[in-house]
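Asks: Below you'll find a set of structures to go through.
Every number here is computed from the coordinates shown, using simple stated rules; none is lab data. Small disclaimer: the values here were computed from a predicted structure and weren't measured. Cβ atoms are built from the backbone, for glycine too; each structure is taken alone.
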Structure P
Amino acid sequence: MNQTDLPEILPVFPLPGALLLPRSRLPLHLFEPRYLAMLEDALKTPHRLIGMIQPNEVPGRDGTGLHTIGCAGRVTQFSETEDGRYMITLTGVSRYRISEEVDGFPPYRRARVSWVGFDRDLGPTDVDTCFDRPGFLRLLSRYFAARELQTDWDTLKEADDELLINSLSMMLGFEPEDKQALLEAPSLSTRRETLMTLIEYALRGGNGEEIMQ
């Protein structure tokens with residue numbers, strides 16, 4: 001797939017703290033009627049894309065502003081529950097930049113978008129050539145211990161660079177603005193550096209003091 005295959009108008013799903021990255025998977029639970037309509041319409045298109053986006057504090061057309069940059073994901077799995085809700089999985093395709101919101105009849109929000117500048121998202125798996133994995137895992141171990149979190153360390157040690165860094169960026173409990181910074185990182189190395197900064201900041205309790213462990 002290349003950028004010319006991607007649509008100019010995209011349904012957008014504002015969801016605070018939900019981060020989708022290219023080649024990563026994001027499970028979602030849809031139950032609001034407008035987002036069920038969005039899913040139904042997306043499934044009728046050849047690309048099946050939904051644009052994840054972070055709200056921001058600047059008021060928008062419906063009272064909620066949107067960040068400029070989001071990530072579009074293809075609906076790759078979906079299942080309906082007995083009460084009419086849907087469990088879906090989006091697989092990240094490419095980031096995009098909102099040019100303007102589009103008026104129309106659908107109950108969900110849509111935007112005219114540009115894919116320019118995100119060619120890397122459609123390419124092969126990214127590699128972090130400066131990645132000190134042992135040092136990163138030591139830092140992560142301190143963070144997990146401080147938060148009393150559990151994980152499969154063998155899987156983390158074996159995961160490739162992009163899967164490890166992107167999965168942690170998506171899963172760890174950072175603030176929405178921090179998630180946006182991770183999304184906008186221009187390279188995997190930059191995202192890893194941002195991720196480490198956020199982890200170190202969290203370990204200091206956000207005030208420069210180390211959390212007791």
Structure Q
Amino acid sequence: MASAPALSYPAGMIWLCSPDDSAESLPAAWLVSTPARPATLPERSALRRGMAARILARQLGLPPEAVAIGHDERGRPLVAQPRGSGLHLSLATRGGLVAVALAHRPIGVDVEAVDAHAAPPAALLHPEEQGWLLAQSQDERAHAFARLWSAKEAYVKALGTGFLRPPESFAVTLSPEGVIAVRDGGQAAASGVGRTIENGGQEILAAAVVVLG
């Protein structure tokens with residue numbers, strides 16, 4: 001995916017495509033295509049954290065050695081250096097694509113591949129989401145599920161629980177323009193945006209970023 005100008009979306013989100021780009025405001029997410037194809041969890045982690053450190057150094061105007069990415073007791077990534085930055089961080093990888101999201105509130109980012117050959121696991125969805133998915137045409141259902149699932153995973157990343165939180169226990173709503181709304185316990189819990197990417201013409205990916213509150 002070639003570098004492109006920053007895109008602004010509803011909910012104040014900014015998407016960028018190059019690690020050398022700085023966001024004028026936060027929240028923002030970077031979707032960076034790399035030639036790397038990490039095969040193991042340590043390799044994927046190293047790729048994510050290296051990209052995050054590079055982006056964060058650029059964003060804060062610091063030398064690379066002044067930035068370190070750590071993790072909390074749940075394994076959620078955090079800005080270890082510089083201390084007191086007040087920034088929340090979320091990371092994802094899919095193939096060679098690295099997603100990095102930054103905000104002043106808890107944030108989650110996820111990227112999912114559109115799999116036209118797999119039946120969407122409707123039992124893992126909230127009843128309202130099941131109805132929405134079934135309303136999509138057969139040709140669009142795989143794409144719709146990837147958009148929905150990326151938003152759900154972004155939300156549980158922002159919570160810091162992962163899918164220890166049952167995915168069917170909260171409801172995601174997606175607008176045609178890509179706006180995401182999350183209701184949890186009947187209350188508005190998070191908002192965000194999604195987009196679709198063609199990764200080097202080889203696969204279609206759905207990306208979502210969600211901010212709590």
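Asks: Of the structures labelled P, Q, one was used to calculate distance in nm of label points 7 Å out along Cα→Cβ at positions 56 and 80, giving 3.8. Name it.
Replies: Structure P accounts for this read-out.
Asks: Figure out for me which of the structures P, Q the number 13.5 belongs to, where Kirkwood radius over Cα pairs in Å, for residues 112-167 alone was derived from the coordinates. Kindly include the intermediate steps, with their values, before the conclusion.
Replies: On the way: P: 13.5; Q: 11.7.
The read-out was computed on structure P.
Asks: Further question: Given a computed value of -7500 for helix-only ellipticity at 222 nm (-39500 (n - 2.57) for each DSSP H run of 4 or more, over all residues; to 500), which structure among P, Q does it belong to?
Replies: On the way: P: -10000; Q: -7500.
The correct label is Q.
Asks: Using Cα Rg over 2.2 N^0.38 Å as the calculated read-out, with 1.07 as its value, let me know the right label among P, Q. Show your work: numbers first, answer last.
Replies: Working: P: 1.07; Q: 0.98.
Answer for the origin of the read-out: P.
Asks: Rank structures P, Q by distance in nm of label points 7 Å out along Cα→Cβ at positions 88 and 184 and report only the one at the top, that is, the highest. Walk me through the intermediate numbers first.
Replies: Values: P: 2.6; Q: 0.9.
When distance in nm of label points 7 Å out along Cα→Cβ at positions 88 and 184 is computed for each of P, Q, structure P gives the biggest number.
Asks: Between P, Q, which one scores greatest on distance in nm of label points 7 Å out along Cα→Cβ at positions 120 and 136?
Replies: Numbers: P: 1.4; Q: 0.4.
Result for distance in nm of label points 7 Å out along Cα→Cβ at positions 120 and 136 over P, Q: largest is P.
Asks: Comparing relative contact order in percent (Cα under 8 Å, 6 or more apart) across structures P, Q, which is largest? Could the numbers behind the result be given before it?
Replies: Working: P: 22; Q: 18.
Checked P, Q; max of relative contact order in percent (Cα under 8 Å, 6 or more apart) sits with P.
Asks: With mean count of other Cβ atoms within 10 Å over residues 72-79 derived from the coordinates and found to be 16.9, which of P, Q does the value describe? Walk me through the numbers before you get to the answer.
Replies: Details: P: 16.9; Q: 13.6.
Structure of origin is P.
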